[in-house]
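These are the structures in question, set out in turn.
No value in this document is a laboratory result; all are computed from the given coordinates. Predicted model, so just to flag it, every value in this text is computed and none were measured. Cβ atoms are built from the backbone, for glycine too; each structure is taken alone.
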Structure I
Amino acid sequence: MYHYSTDSVSANKRLVYWNDIICDQFTDLETVALQPDEFRASMDMVRLGNLSLLNPRSSPAQIIRTATHVSNAKDHLFFLHLQIGGTMETRQHGHVEALSEGDMVMCDSASPYILNAKEHSILSLGIPAKSLKAHLPCPELVAGRKLAGDRGAGHVLQTMLRSIWSQTEEDFSPEIEQRLSHNLLDVLATACSVEHGAAASETSVAGARRIQIKRYIEINLRDPELSVGRVAAAFRISNRYLHVLFSAEGETVSSYIQRRRVEECARQMTSALWRGHTITEIAFGWGFNNTTHFARVFRNYYGMSPRDFRNVGASPNGEGGKVRAN
């Protein structure tokens with residue numbers, strides 16, 4: 001087992017040290033501490049065949065996988081996060097999930113995501129995409145969606161993860177490690193199928209293309225030039241066919257882009273990390289270029305003006321009225 005900690009590092013260097021450790025041993029992420037002077041973190045890690053199992057613990061922080069991280073990545077991985085202490089909010093592919101003890105979520109390293117963690121402890125299983133897809137044909141379609149660990153196959157999965165972690169001091173042979181990892185991925189695939197139904201087993205070309213389209217949108221969400229036409233051109237398809245592909249999402253491409261931009265603006269407007277930025281700066285940073293238009297769209301989604309939303313500290317949970325399509 002490998003162990004890492006900020007305990008021996010001076011307070012003003014802990015965050016930089018921790019970010020270096022995470023990027024070197026886990027994947028490229030940026031940790032932003034809510035109280036930098038009081039930040040502490042530690043992590044234990046073991047290998048299980050070609051999988052990695054980690055137990056990171058930290059004081060409150062925001063963990064961000066940015067579009068730049070995605071663009072520079074060499075390996076495609078999925079990370080199954082099991083909440084074993086504290087609480088955490090996760091955001092990926094437009095899904096916002098609140099995790100409490102026993103809940104799980106899978107994140108896709110090929111798309112940006114955010115983990116908002118309070119004082120917490122999690123078990124994270126790092127899985128190469130090729131290995132996971134041998135058990136779960138299209139894991140991208142369930143990325144960002146919560147797996148409940150208090151019932152059915154989800155309970156079996158989280159119990160299995162905890163059990164394996166408790167036995168990490170055992171010196172498993174390579175053959176046993178391979179069997180354990182294979183069985184673990186089988187149970188994960190079963191849990192996803194039970195929890196998310198058809199989405200977990202979709203293998204169609206259309207499904208795969210939708211995933212690619214959403215990744216492209218998420219990576220380019222800040223670009224004010226992002227539009228239906230630009231997305232269609234990027235994939236060398238017509239606007240009409242793009243809408244047909246995206247119809248399974250239950251909203252149009254333009255409404256998805258607009259909703260995701262508004263959600264990101266709402267998140268930053270209520271974050272202590274962005275208190276020094278104006279509403280206009282935040283809106284323009286997410287691709288809006290007209291304050292009147294932004295205010296109208298925002299009110300349409302959250303039922304109040306951006307200023308009122310920020311003043312009352314409303315929670316950007318996506319439960320307001322949906323953004324209308326352009």
Structure II
Amino acid sequence: MYFFLTIKPYCNEQQEVKYLIVTDIVANIRAKPVDATTSYIKDDLQETQVLFNEGIICKDEIEDWFFVECIEQQEFNHNNKWEGYPGWIKKSQVKVVKSLPKYNLVLKKLSTNIYSSPNKDSKTIISLPLGVRLEFVSKTTDYYKIVLPISPFYGWIKKSDVNNISDILPPQKVRENIIQTATQLLGTPYLWGGRSPLILSLQHRIVTGVDCSGFTSLVYRANNIIIPRDAHEQWMYSKPITEISELKPADLIFISKKQNLQNIGHVMMYVSGELFIESDTTTNASFVKYRTFKQKFGYSLEELKKLNFEVDDRKIYFGRIPQIE
């Protein structure tokens with residue numbers, strides 16, 4: 001089952017909502033209507049990324065750009081209220097639609113083929129990445145027939161490649177699946193504002209990868225749970241964990257900014273014992289990787305407890321997404 005915070009798109013009484021669907025495999029959302037760089041150097045104008053078939057709302061437009069609200073990526077800090085992530089997207093990367101799809105599937109593998117018929121030997125229409133949400137309209141024993149926003153507008157996908165929103169799993173199984181998804185992303189490059197797995201076939205025109213919260217939000221998304229986009233908002237949304245003995249796989253670990261203990265600057269995913277997974281920038285290791293508390297902070301988890309989880313003028317917090325209580 002899908003879980004996510006409800007966001008009501010902003011529009012005044014006279015304004016009709018203009019829905020858009022992403023038609024590129026991955027598209028950048030920009031702070032200004034300026035193209036992104038094609039390298040992994042930090043780009044301060046990079047806000048986030050949207051995936052194929054993701055629904056967004058147009059708020060304004062100029063020339064080749066739409067100003068949009070990414071309603072599936074909730075955040076608070078831009079305007080001090082919960083809303084979809086704001087930013088600019090190229091008009092060539094979306095299409096205008098009357099309504100958004102009735103999503104009932106999400107892709108759970110790094111790359112999944114969409115076929116022209118319910119047969120893996122049939123023509124591949126497109127290959128789509130982890131986290132893409134789709135609508136199926138019929139099914140066979142092994143395949144779903146899905147709606148596409150591009151020609152030929154329908155395709156077939158193997159049931160084993162997706163999570164169905166109607167699937168209800170016990171929290172322990174969901175946690176196991178979340179960690180399994182996270183391990184698929186090991187080695188994915190760190191990208192500021194990134195929210196996509198590494199897709200080498202796109203590297204000539206768009207850089208793909210994940211930042212810290214893009215990693216955690218994408219992993220949860222692929223398991224039918226929509227959480228806020230950024231680290232601070234994920235902390236706001238999470239239920240605090242005060243005892244390390246209560247930590248479970250897929251819980252989140254938050255680090256505050258230096259000398260600003262109530263402002264979160266980084267998020268990681270707990271695995272077990274002393275182990276977690278994170279996407280961060282470190283010398284010669286700017287990618288998704290396993291780390292231990294000792295490697296990250298110089299102290300074990302028990303030693304950090306004795307320090308009240310404060311290291312180098314930063315505070316460490318632990319949180320649990322409510323849907324996996």
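Quick one: helix-only ellipticity at 222 nm (-39500 (n - 2.57) for each DSSP H run of 4 or more, over all residues; to 500) came out at -12500 when computed from one of I, II, so which one is it?
Label of the source structure: I.
In addition: Computing FRET efficiency 1/(1 + (r/R0)^6) of positions 98 and 274 (r between Cβ atoms, R0 = 25 Å, to 0.05) gives 0.00 for which of I, II?
II
Say we calculate Rg/Rh (Cα atoms, Kirkwood Rh), for residues 18-57 alone for every structure; which of I, II gives the highest result?
When Rg/Rh (Cα atoms, Kirkwood Rh), for residues 18-57 alone is calculated for I, II, structure I comes out on top.
For the read-out FRET efficiency 1/(1 + (r/R0)^6) of positions 210 and 242 (r between Cβ atoms, R0 = 25 Å, to 0.05), a value of 0.30 was computed from one structure; give its label from I, II.
It was calculated from structure II.
Out of I, II, which has the highest value for distance in nm of label points 7 Å out along Cα→Cβ at positions 26 and 234?
Across I, II, distance in nm of label points 7 Å out along Cα→Cβ at positions 26 and 234 peaks for I.
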